1. Assuming 18.9 is mean count of other Cβ atoms within 10 Å over residues 30-37 as calculated from a single structure, say which of P, Q it is.
2. When distance in nm of label points 7 Å out along Cα→Cβ at positions 62 and 102 is computed for each of P, Q, which one produces 1.3?
3. For volume of the Cα convex hull per residue in Å³, which structure out of P, Q has the highest calculated value?
4. Out of P, Q, which structure matches 4.1 when distance in nm of label points 7 Å out along Cα→Cβ at positions 78 and 110 is calculated?
5. Which one of P, Q has helix-only ellipticity at 222 nm (-39500 (n - 2.57) for each DSSP H run of 4 or more, over all residues; to 500), as calculated from the coordinates, equal to -2000?
6. Looking just at relative contact order in percent (Cα under 8 Å, 6 or more apart), which of the labels P, Q belongs to the structure with the highest value?
7. For the read-out mean count of other Cβ atoms within 10 Å over residues 54-61, a value of 19.6 was computed from one structure; give its label from P, Q.
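Please treat every number below as a calculation from the coordinates, not as lab data. All figures in this text were calculated on a predicted structure; none of them were measured in a lab. Cβ atoms are built from the backbone, for glycine too; each structure is taken alone.
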Structure P
């Protein structure tokens, strides 16, 4: 594999597609008033878009690489796609929570508090849970958690994808 293809373009291009699709899904949920709390189908759609973009990037790379793909290359591509997409979503979420819908976090906390009350938690327990939530609600921590979560899901999806799609030069002889 002397003339190995660079995976960067496949990661960036498909990561941008994933990020834009994710932002569009969020905007549709917001425009239709379904963003608080988001419906489970939105999570499923996001997962399917993530899988699709990672599989597409891996297939594109494998085709450009003469039909060869190692497991490590597949994982690298998938995690790269997920991180690029995650970065775009993190920027959107920051803009959404601070400029588009500044009351979003307060609304989410109120919904969570009602869930806690419905679950039988006391006011003291709810206050403690809110204090814990507040410590993780800074933009930097939320961005870090979003990117790490994207990378973890990207790793899981791409590990499976790469295991299925891998093909080395040794396997052809």
Structure Q
């Protein structure tokens, strides 16, 4: 995995050292804190994760279940299979966790962390369901949000997202 070995002093197990481990949903109704840095980071391409997120894959950072504290609000829970449940915000729909019931750990969605750049996935699961076009994403033309706004004559965007 690139990035892990090159920054061994700064990164351990896919996680940057010294970051506050907090996060929450898009509207701010549900917030959490990880009491320890994540122990494991991954991406899952399985169809359940694709459906749960509406995306090609989900990215997760895991801790022992007792190391996750809900600091504002309570998430809703969907029992997505006979082995797993997922927490999400009932107000805005943000996916927040994946929990395999028989395990002692729970995984927060990396995108729901306040500093998602502090975590790097080190492993992939559900590879049989990975979408064929993912490998070509880096080759697609890219533009920044400001360029996109100018192109579409959007003077500004008033975000209604919660900001920590």
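1. Derived from Q, not from the others.
2. Among P, Q, the structure yielding 1.3 for distance in nm of label points 7 Å out along Cα→Cβ at positions 62 and 102 is Q.
3. Comparing P, Q, the top value of volume of the Cα convex hull per residue in Å³ belongs to Q.
4. P
5. Going through each structure in turn, the value belongs to Q.
6. P
7. Attributed to the structure labelled Q.
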